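Pasting the structures here.
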Structure I
Amino acid sequence: MTTALEVHGVCDAQFARVRDALSDNFTRFGEVGASLAVMIDGRMVVDVWAGHADAARTLPWERDTIVNAWSTTKGIVATCAHRLVDHGSLDLDSPVAKYWPEFAQNGKSDIPVRYLLSHQAGLPAIRKQLPLGSAFDWEMMTTALAEEEPWWEPGTKHGYHAFTYGWLVGEVVRRITGQSAGTYWRKEIAEPLGLDFHIGLAPEHDARTAECISPDLPQPGETNFVLEILKDPQSMPFKVLANPPDLFQPGVVNNREWRAAEIPAANGHGNARALARLYGALAHGGELDGVRVLTPQAIERATVEQASGKDEVLGLDLRPALGFVLSSPDAKMGPNPRAFGHSGAGGSLGFADPDAKIGFGYTMNRMIQENTLIDPRWAPMIDAVYASF
């Protein structure tokens with residue numbers, strides 16, 4: 001006999017089907033633990049969670065449970081960069097080398113900052129093999145990227161900078177502000193807006209951090225784009241995901257070293273509430289509860305399509321904007337074409353729909369690996385949101 005799943009939290013009666021969609025995902029897709037939150041026009045209408053924080057299902061997922069959100073962190077870092085543009089400290093069309101002089105090496109003197117945000121810089125991977133531990137050494141990673149030669153002529157193609165995005169954009173933030181990306185995010189946005197989302201997690205949060213559960217291996221005969229990427233150790237896509245080697249060490253995401261480091265493309269820790277509040281602010285003109293995150297002009301600028309078509313790393317059909325991903329067939333975020341946000345490996349998602357004034361956040365601990373960036377758990381929840389109007 002199975003025990004009925006209990007969904008905790010608050011949910012407006014009008015949006016009960018959204019809560020039910022989260023509950024159904026546990027049965028349909030083997031969810032272990034998750035949180036889901038939705039803001040509409042600056043008001044939180046759904047803030048729910050359910051399940052367990054560990055693979056053994058002994059620890060309940062609580063209101064304050066947080067989890068590694070992988071690349072959903074990229075939208076956080078993008079918000080930091082655009083805030084600096086708002087403040088007049090950063091010019092997206094200026095060369096990266098204006099802020100980071102060492103970056104000018106190997107033909108990179110003219111690469112504009114915008115190419116870092118749009119994955120057009122040609123720096124998704126580092127050619128030379130880096131030693132174990134490099135992912136946790138900021139200076140080593142930024143030095144290696146400053147020395148790297150682009151894999152293609154910058155601006156002519158786009159290819160997902162899966163991990164390097166965080167060190168590249170994060171170093172520009174650090175050079176301008178004198179603060180790490182995680183510190184700038186915390187002081188400028190997270191604390192004023194009350195967002196429980198961290199880049200560089202202090203040890204006192206470990207007890208409430210959910211265990212990430214790796215995706216199931218593909219069955220014989222099944223294709224998987226990640227496994228395809230990893231077939232050739234000399235290829236650029238392989239180096240994107242496995243150099244430095246820390247990035248593919250089993251269980252690394254659950255250790256203290258990973259949590260403590262600032263890997264701003266991939267190791268933000270937070271919950272759905274934080275993502276819904278951030279994107280709720282961006283869907284609400286950039287301001288929430290009297291806190292201005294970005295100006296409307298910044299949001300409009302940040303969400304202009306920069307490239308489209310096949311991504312050189314993932315092979316998927318993506319539409320990168322400036323640090324955010326726009327809704328596309330391989331990364332769909334609801335029915336409205338102006339929706340923007342970012343997902344993370346295995347399923348986490350945050351997005352804003354400025355037309356419907358929706359801020360959406362979803363985090364979970366059981367990762368699913370599909371052949372697109374769309375997780376099967378999203379559609380039932382997103383569809384339920386729009387059906388509730």
Structure II
Amino acid sequence: MHLALSAEQTLIQDTARRYAESELAPVAARIEDPAQRALYLRNLRGLAELGFMGLNVDGAYGGTAAGTIAFSVAMTEIGRACAATAVSMSVNNLVCEVIQSIGNQAQKERYIPRICSGEYATGAFCLSEAGAGSDPSRMRTRATRMADGWLLNGTKMWITSAEYAGVYVVWAVTDPTRAPGKGISCFLVEAGTPGLCIGPAEAKLGQRGSSTNPVIFDECRVPADALLGHENDGFRIAVAELTGGRIGVGSLALGIGSAALDVARRYVCEREQFGQKIADFQGIQWMLADAYTEREAARLLLMQAAWNKDHGEPFAKAASMAKLYATEWANRACYTALQLMGGVGYTQAYPLERYARDARVTSIYEGTSEIQRVIIARELLRELA
């Protein structure tokens with residue numbers, strides 16, 4: 001693997017950093033207030049204008065076609081400034097890649113440009129349910145074939161950006177006689193379709209600027225051409241696309257943890273106790289050394305996974321390793337930063353308390369750390385078979 005970024009990747013990284021520092025960071029705390037939703041949507045429009053809503057999408061559909069490495073480094077920079085904005089960017093890229101991967105030509109031309117351009121504020125990825133989170137094969141949402149299309153019934157939970165999405169990628173059981181995961185299909189449902197209802201936003205610990213809602217399908221009729229890919233092949237699609245999504249979440253987590261450590265590093269160089277800067281104490285220095293060394297390990301794991309994906313190499317194990325390590329590291333990094341700053345870091349005078357709240361969910365969504373360990377172990381054992 002060649003470790004240096006290309007000129008295009010460097011340009012995207014620099015552009016993301018400048019936008020994050022000038023536009024996102026100054027309002028990251030304000031958008032936690034639901035009354036500031038318009039400000040949050042402005043952030044998303046800005047990302048669309050920069051081409052960041054389809055970084056690994058073909059230019060024929062309005063994407064940037066810059067690849068997974070560029071997506072990863074951009075996600076890290078956006079995540080440094082505002083995790084709530086970054087998670088919508090990650091989901092938008094995921095939705096576009098799903099449609100690009102398995103959609104027919106009409107579906108690609110209809111939906112991907114609208115997401116990439118910002119005509120749709122976001123897309124939504126509707127997989128999880130109350131009883132089918134880590135095991136989505138047990139979902140209960142049903143799609144029943146009708147003479148003129150499909151009838152959807154069921155409820156999806158914890159759907160990022162649901163309340164302002166323009167299109168929803170929805171998984172539902174189409175053949176309940178098959179084993180779990182074998183009779184699931186995927187559909188494209190447009191906002192405003194009768195029978196599609198968005199529930200109230202969840203009150204969350206972190207990433208509050210991004211709405212997370214239940215999505216209810218109550219006798220929701222969609223046309224026959226809403227089917228995405230082949231009938232009863234939807235679960236395989238979900239598993240494959242989530243693998244790529246883990247690179248995005250790991251990169252987001254890398255940004256959050258990096259921001260937290262950088263705040264703490266500057267603080268320890270200014271704070272004095274016992275007649276000297278606390279950065280002069282060896283204990284403080286070792287905490288920084290360990291945290292930043294682990295950060296570099298997380299970055300390299302993410303780059304390896306992204307490189308594998310861009311070059312058509314198997315990347316499931318690499319993506320799970322990267323997601324597991326980067327998200328667990330981000331949580332440790334935030335708490336190390338809080339410890340370094342002491343009581344002041346616990347207050348809202350500094351953004352550390354928000355970083356710590358924002359980091360926590362990264363080891364839960366897009367597959368918990370425990371699920372990543374299951375995947376990694378399965379791949380390790382499969383290599384011996």
Once mean count of other Cβ atoms within 10 Å over residues 15-22 is calculated for all of I, II, which comes out largest? I
Out of I, II, which one gives -8000 for helix-only ellipticity at 222 nm (-39500 (n - 2.57) for each DSSP H run of 4 or more, over all residues; to 500) as computed from the coordinates? I
Of the structures labelled I, II, which one yields 25 when relative contact order in percent (Cα under 8 Å, 6 or more apart) is computed from its coordinates? I
Volume of the Cα convex hull per residue in Å³, for residues 199-270 alone computed as 106: which structure among I, II? I
Tell me which structure, out of I, II, gives 4.1 once distance in nm of label points 7 Å out along Cα→Cβ at positions 7 and 295 is calculated. I
Which one of I, II has Cα Rg over 2.2 N^0.38 Å, as calculated from the coordinates, equal to 0.99? II
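Read the figures in this text as sums done on the coordinates, not as results from a lab. No experiment lies behind these values; they were computed from the predicted model shown. Cβ atoms are built from the backbone, for glycine too; each structure is taken alone.
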